[in-house]
1. One of P, Q was used to compute FRET efficiency 1/(1 + (r/R0)^6) of positions 37 and 141 (r between Cβ atoms, R0 = 25 Å, to 0.05), and the result was 0.60. Which label is that?
2. Given a value of 8, 25, 22, 11, 7, 7, 7, 7, 5, 1 for P(r) over Cα pairs in 10 Å bins from 0, in percent, calculated from one of P, Q, which structure does it belong to?
3. Match the computed value 15 of relative contact order in percent (Cα under 8 Å, 6 or more apart) to one of the structures P, Q, and report its label.
4. If helix-only ellipticity at 222 nm (-39500 (n - 2.57) for each DSSP H run of 4 or more, over all residues; to 500) computes to -14500, which of P, Q did it come from?
Structure P
Amino acid sequence: MSAKLIDLLLRLTRRERRLLGGAGLMILLAVGFGLLLPLQERHQQAKTQLAELRALEQWIMARIAEKQGLNQGNIAISQTPIGTSGIEAGLIEAHLRQPLSALSVQEGGAIDLRFDRVDFIQLGQWLRTAHPAWGYRIDSFRLEALEGEAAAGRVAAWISLSPTTQTR
């Protein structure tokens, strides 16, 4: 096979061999750019997403540490829960009533909140102001980043609250 290729190349003129070599080089470059550039872009996007996720994780860990520091000296407050109307009033005050997708009361007075598209900073500030005097504790909290440039800084969030008078 290689002997046939060599014979074919020897029959070509010097100019034809150069053109053939240039065409081969152009094909290799096209394949290289066609495959490697998209891979590099995906790699860069993955690195950016990883950095964002690590920043979010650090922020959450800082909030947990802050909450634990605040709770160390506190005596448990067994106040009557403020109910959905009190929570809704807090959401209105924080300008979060409109992005609230669902507010439901479960058995035992537990409350579930769902935000399909909410500003991350506004939600974080509202959660910071949540006080034990409200009579609720956060049982579960889930955030999901929304994709796309139009959703920058927006998340989907699910929050479950239960009265502090309940036992876990």
Structure Q
Amino acid sequence: MTEAGSLLLVDDDEVFRERLARALRDRGYQVATAAGHDEALAVTATERFDFALVDLRMPGLSGLALIAPLRERMPEARLIVLTGYGSITSAVEALRAGAHDYLSKPVDADQIIAALTSDAARPAAEAPPTLARAEWEHIQRILADCNHNISESARRLGITRRTLQLKLKKYPPRS
């Protein structure tokens, strides 16, 4: 198999990071991993990569804070931001900071490779979510984290239980 390039994968979720690293290695990439900001900077102090995949939300400094140092150390590298908490604002911030693309989890290795190797901007079919859709997705993530407990979800969202119920009625799930 030919070498597809060297890649730095930065994600605090060990299971996701190792599964994705294995999938990318199986597709010919030479992959180094880091669990966070400081570890990524330590790795790039001695190595350079063709590509970097950076999780947006990590304990300590975010992936957003990692973009500038990575761009400085590896100006030719293609940098992709991954996140499970996508929003229009964070996508714009990541692209302005120097990321080449922004992908929302769940994402598979083939989608990542397409983003890594694409010279064009993201396809028009993948328009950014509306503010209402982003809010709906955030509420759904909080509900899932709380095992669909409305009271606990409302507390975490900082709204009343009734307000959450009204929002859930306003934006019913898509079929």
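1. For FRET efficiency 1/(1 + (r/R0)^6) of positions 37 and 141 (r between Cβ atoms, R0 = 25 Å, to 0.05), the value 0.60 is produced by structure Q.
2. Only structure P yields this read-out.
3. Q
4. Matching structure: Q.
Only the coordinates and a few stated rules stand behind these numbers; no lab work does. For clarity, every value in this text was computed on a predicted model and none was experimentally measured. Cβ atoms are built from the backbone, for glycine too; each structure is taken alone.
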